[in-house]
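**Q** Read through the structures below before going on.
The numbers here are math on the coordinates, done by the rules we state, and not lab data. Since the structure is predicted, the reported quantities are computational estimates derived from the model, not experimental observations. Cβ atoms are built from the backbone, for glycine too; each structure is taken alone.
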Structure 1
Amino acid sequence: MASSYAKEMNREEFAAAIKKNPVVVLPIGSMEEHGTHLPLGSDTFEIDFVIDRLTKKLDLLVLPTINYGNCGSTYNFPGTISISFETLKALIVDILSEVVRHGGKRILVISGHAGSNHMVAMRQAAQMAVKEHPKLRIMVMSDYDLVPEYKGGNIPGWDGHAGKAETSRMLNIRPDISKKGKVATRARYQEYVVLPNPEIQFPTGVSGDPRKASAELGKKIDDYVLKRLITLIKKNLGSGD
């Protein structure tokens, strides 16, 4: 069976693959603290897992994952390696330009990290691409955008980073390096205030109750995310199959 991953192809295989007009996928992760119970690469593990499952359902051409993102509220925690807004935006602009140069016409830029500035950088890069190439069809999102839609599991509305839902997903995806958290924390946001140390609003690096996470819940969430993504891709980018 032919690979969906560009990095596993030779040049002739890549040329043949992109000629078929697949949905080209640019996955983006991060190197970011996720409390004391989840690995720094959680966002990357999550998005790679999502895309790997997606390749079994749709005709995709998957580019290598960008393993770094722009991280704001976790910036001063140990292990977070954040790249600037400008760097992230420029990197995505260059990659999208190269995809178009090779003949790519339908692109999904999808992140496992959902920081506000991180997502704006992604969208601005995509806006530049479609302005330059009006016929380009591009979708920008985080897989986390879909998680709050899942109505099972008694997940509270304030659940977020490294909380019940994300911890459950990581227990499903990488149980070897993930565990339940020991403390529930609700972020203390100060409306409209820009802080030099934003983690004071986020004292444990966790938003939610990871003590109540489970791999079973994680599987249900991941199955829901997969189903919704398939629907969105077909609706917005074409059949993809």
Structure 2
Amino acid sequence: MSDQTPRHVAIIMDGNGRWAQLRGRARLFGHHEGARRVKDIVRACPELGVDYLTIFAFSTENWKRTQSEVAGLMKLFKRYIRREAASLFEENVRVRFIGDRVRLEPALVDLMDGLELMTAGNDGTNLTIALNYGGRDEVSRAGRRLAHDVAAGKLDPREIGDETFPRYLDTYVLPDPDLVIRTSGEARISNFLLWQSAYSEYEFVDTLWPDFTPDEFARVLSRFGARERRFGAVPV
């Protein structure tokens, strides 16, 4: 890959439900197929030169879906972790979760904690899974933690700035995403990585997530390499 390969790619994995409905199946069938696609994309990252992959699995707004779909998704997350933990470890993937864990059931949180601990020593692809995550919620939680430190005398308000605030975000150990991809043809960011993606490039592709292959992933990355990123500056 070229020197312009994005180091960190974030993906809004949209279209699972529609993919299933187009085939006359329940929406959860699409979510199961989407989980399989995640494995393919993660495995493609080393060859494509992507060091960090962040995927949007479940948003703070997704609780508004039907009770049966939410319950099915929670079962799917637990099944995914149990089924994939060993292979993720063996393939040298470092897994992290971002989002508010308070609302998640303890059994799921225990599995998340366990997978993070199991893969903590891996130095290959960094896979971050956004689960019960919302960009506004993350910024609000970060603001509360920052305010607590100010009240406790641990932080001088005059020190708060663009370099200080990110240390309170869920992604504090990650670089900002270079590229954000959304599948399924929708052209919106849906409350995903609002602070971190201030200067990210965006790609909105029509493909539904279960059909988003490593080959298409590679094509999107090649288009990124052709872009000129100025970060507000004037090209010379």
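**Q** 1, 2: which one has distance in nm of label points 7 Å out along Cα→Cβ at positions 92 and 116, as calculated, at 1.7? Walk me through the intermediate numbers first.
**A** Numbers: 1: 1.7; 2: 2.4.
Computed on structure 1.
**Q** Can I ask one more? Could you tell me which structure in 1, 2 was used to calculate distance in nm of label points 7 Å out along Cα→Cβ at positions 36 and 100 as 3.5? Can you show the working numbers first?
**A** Numbers: 1: 4.9; 2: 3.5.
Of the structures listed, the value fits 2.
**Q** Just checking, which of 1, 2 has the largest value of distance in nm of label points 7 Å out along Cα→Cβ at positions 148 and 212?
**A** Working: 1: 1.8; 2: 3.3.
Sorting by distance in nm of label points 7 Å out along Cα→Cβ at positions 148 and 212 in descending order puts 2 first.
**Q** State the single structure among 1, 2 that was used to calculate distance in nm of label points 7 Å out along Cα→Cβ at positions 164 and 196, giving 2.3.
**A** On the way: 1: 3.8; 2: 2.3.
Label of the originating structure: 2.
**Q** Using volume of the Cα convex hull per residue in Å³, single out the structure from 1, 2 with the greatest value.
**A** Once volume of the Cα convex hull per residue in Å³ is worked out for each structure, 2 has the highest.
**Q** For which of the structures 1, 2 does the calculation of P(r) over Cα pairs in 5 Å bins from 0, in percent, for residues 20-83 alone return 4, 18, 24, 19, 13, 10, 7, 3, 1? Walk me through the intermediate numbers first.
**A** Details: 1: 4, 18, 24, 19, 13, 10, 7, 3, 1; 2: 4, 14, 23, 23, 18, 11, 6, 2.
It traces back to 1.
**Q** Using the calculated result 1.2 for distance in nm of label points 7 Å out along Cα→Cβ at positions 76 and 108, pick out the matching structure from 1, 2.
**A** On the way: 1: 3.8; 2: 1.2.
Label of the originating structure: 2.
**Q** Hey, another quick one. Of the structures labelled 1, 2, one was used to calculate distance in nm of label points 7 Å out along Cα→Cβ at positions 12 and 44, giving 2.0. Name it. Working shown, then result.
**A** Details: 1: 3.3; 2: 2.0.
The structure behind it is 2.
**Q** Let me ask something else about it. Computing relative contact order in percent (Cα under 8 Å, 6 or more apart) for each of 1, 2, which one ends up highest?
**A** Working: 1: 23; 2: 29.
By relative contact order in percent (Cα under 8 Å, 6 or more apart), the leading structure of 1, 2 is 2.
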